[in-house]
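Each value in this text was obtained by applying a stated rule to the coordinates, not by laboratory testing. Keep in mind that this is a model prediction, so the values were computed, not measured. Cβ atoms are built from the backbone, for glycine too; each structure is taken alone.
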Structure I
Amino acid sequence: MENKKVPGTNGDVYVPFDSRSGDRSIVYFTRDLSSDGLEKIYKRISKDLSGKIAIKLHTGEKHGPNIIPRPWVENLVKKELPDATIVETNTYYDGDRYTTDKHRETLKVNGWTFCPVDIMDEDGTIDLPVKGGKWFDLMTMGKNIVNYDSLLVLTHFKGHTQGGFGGSAKNIGIGCADGMIGKAMIHTTPGSDDMWDIKTEEFMERMMESAKAVVDHFAPRISFINVMRNMSVSCDCEGLGAEPVVTPNVGILASLDILAIDQASVDLVYAMKEEDHHALVERIESRHGLRQLSYMKELGMGNDLYTLIDIDHDDKEIDAKEAVKDVKPFVKE
């Protein structure tokens, strides 16, 4: 007899909002894609951030066209987070961020010079526990992650060649794992000649277990922002080689719940018209990226039900279809 998966665990099957169960979390939403919009929504999820604060940001390959605009982040840091540090790790693949020296040169090229940037695996690694995982008991991270008290996960939401989509969980699941050991644990079967041989559901589960290690380490001093702008089906790690953007811009989301914010971001994509979301939905489903969401729920990382709060309109509760009702086709700025 064929071994069928429980509905919701298939990474190529979208589960509508009304078919989910459990508690609800709060996700804030603004259509204001600007430095002001980012600052405004940050204030909604900043209350638990204290002490030495790290900002996990994908700073991009050289001249990457789709990353969160540097002036937006610079404004946020100078006004709200003057003592914060941007944190990154080196890449698993050979490129502009493969070694610390190359990485620091890329940071200069992309303008990330207005505050300290800590390449967390520059001086080695540290293992963080993975609670309740089926693939890992420990995940290897950049050593310096333990030097911080709080983490702001500032994410450019977009597609991803292997993960289907890249949200807050991908940002920390891949982005905090060190370049050589942790990222290999997620991507590669030990002894394999193919460094990218782990795919579909297993890859999503490994990546989410890594993200859980980061969330558990910082909780409750961790907050999440997803910027839904310039959403290519390609990750920012592809730099100038990213596929052209065809998905409309949406806005900015923020939450204290990592599952809720990534689920809401995916729901906003699915709520678009077919012609607007076809490319990104195809990328998500063909890579079984929705398994990120169902596995986060199984790991107890948050809620896939949420209340979406429109901060542009007196904190009105809205649904995804209302939020994307007036989105415009992408126009290159």
Structure II
Amino acid sequence: MLNRAPVTVLSVRAVFLACLLQQAAPAEDVSQARIESPGLRAVLADNAAYGKDHRKGYSGIAELYHGTSKRTLFVPAYAGLNYEHIFSGDSASYGWNIFEPRIAAIRLRRVGKKKVELFQERTANWPLQGRLSYELTGEDAVEMRASFRPLEDAWKKHGYIGVFFASYIHAPEDMAIHFIGRDRPGKGKATPRWITHLPESHGDRACHRPAGGSWDPPLDPGFNIALVEGHSEYEYLYPFYYGVSHGKVFIMMFKDIQKSCELRFAQSPSGGGKGNPAWDFVFFARSYAIGKDVGFTARAVYRDFKGREDVIRTWETWSGSKVTRSPGISD
């Protein structure tokens, strides 16, 4: 009996290790994946159609619910944090389909209980490898890590890689986005303040750059992505914005943006159809090297709206940075 005791202990350890290995099973390829946290339920999708509503061509967060609500934040036919466009500003590409990331094969893989990954080797004309992970973190957030690797140089004319993401919001009462910013130099007031902006039409004053720079992406005449071309008179001071829909706040926050890169907010009053705005963003890799990754981290928070100060504190907690309060920023 004394000689059997160690065997029993080893057997228990073996069972324990087997359970751990089962939990960390090899990643699984799927077409849709449901993930949940204490506050959120989400369906992640590749760019195939599914169910009675979701259309093909829209990857990312196809459905997002808060708590026990049966109302998804995003237009049911479309998605949020959807990989939409790749561009260079070069007119040689204007004849290509601007929605190539929607059309090209993309693989959805479950890599954890609350985490999935989208991987696209390249599109028909753009030699850009894209890897996007979506993970539920905390009670009410989805963290997205985006990484892009140019395999050849299709962007050399203007020297930047442009990537566009869209979130189609389902009939919010307030279609505007809100961010802390100021007018561009020479366009108005330099005073930091909350800016509430809703373009009058698709492409009108649609894209907000970060403060402190003077660069705008070079675009050949006839450039065909309106939400990139339509520069607004505003620039943001901190990389986060929010919108409100049916009493709930949707906060988009960004970090890990390399010095050679840039993130811009973009929006449309009708991107998802009449009454369904698009609350979007654009990533620019302003310098890049073939075979090397560039990217960023984003976090989408969806919960009950508790005011602007709560939005600010959410950003500060996640980013580790501080917002300077002033009369135009404090509630």
Structure III
Amino acid sequence: MKRFLAILLMLCLPGLAVSQTNFPQHALRLIVPFGQGSTDVMGRFIAEGLQAHLGQTVSVVNQPGAIGTIGTRYVAESPPDGYTMTVSNTGTHAAAPSLFSNLPYDPDRSFTHIGTFARVFWVLQVREGLPVKSLEEFVAYAKARPGKVTMPYYSASARLSNYLMTKAADIEIYEVPYKDSSQVVAGLRQGDLDAAFFLLDQAMANEQLGFIKSLAVSSPNRAQIKPSLPTFAETYPGFEMSSWLGIAVAAGTPEPIAQRLRQALTATLDSAKTREWFASRAIEVYALDEKATVELIRKDMKIWADFVKDANIPPVQ
């Protein structure tokens, strides 16, 4: 009987291995847990690279809401077969545990992390009609109007940027929640908002619209894409703010499938096309493996826990 079971197991295992190493056998989906904006653009670019290396269509689906947690939860609860991925990021995997009292997923245990692919910095922008031309003038304007300068947050990282700036500059602002960055752009155009933080690549696109001005970037050094733009650190030494993005699938995804996805992501990031595309948008290629990604999430979760406590932000129920 034992010999029969052993033979049966030997017959089954090759089929299982073949089904996993032949992955993927049909189209995949990449869930972007935000609407239109920088994360969406980067997610679509990475999806194209994955599609080329996996040999199957990778469709991008936007599922925005609750600063990215709705789409992220969807992937956490998807079948662990590797066919449904999410763009993991600082907000959904590091900030959310401190911002929600009942987060419906665990940033570590609910996912198999494929790795990270990008790190991006933030730009403070203001509406054209605001009578300021520099970070220093903006701070002076805000200090003269405590709690009246209107700024949105549409992601956890955008909210952290608001907090870090107001703390460094010792100013008070009036925060307004928005669903996504495209709505924020409309708010600036209509004059409903005074200023907002955008990721660097979107900020450069915003400037082309003609009604948005850039004041400072949160990178440690001036961005090559716009060397005339001062850094926050030039006014507030040590000020730096960045966000990372990665790829994750549901926990329990078989390791051969996860490795196949990691190979495709690595090949995408190693290509000259990716390096050129990222450089043209001042995006940093940030390739951490699965172990380093988990370590990053745990480290950033501690940073966010301290921030939420210090800022006395009540959790969302």
Query raised in the report: A value of 2.9 was derived for distance in nm of label points 7 Å out along Cα→Cβ at positions 38 and 118; which structure in I, II, III was it taken from?
Result: II
Query raised in the report: Can you say which of I, II, III returns -8500 when helix-only ellipticity at 222 nm (-39500 (n - 2.57) for each DSSP H run of 4 or more, over all residues; to 500) is computed?
Result: I
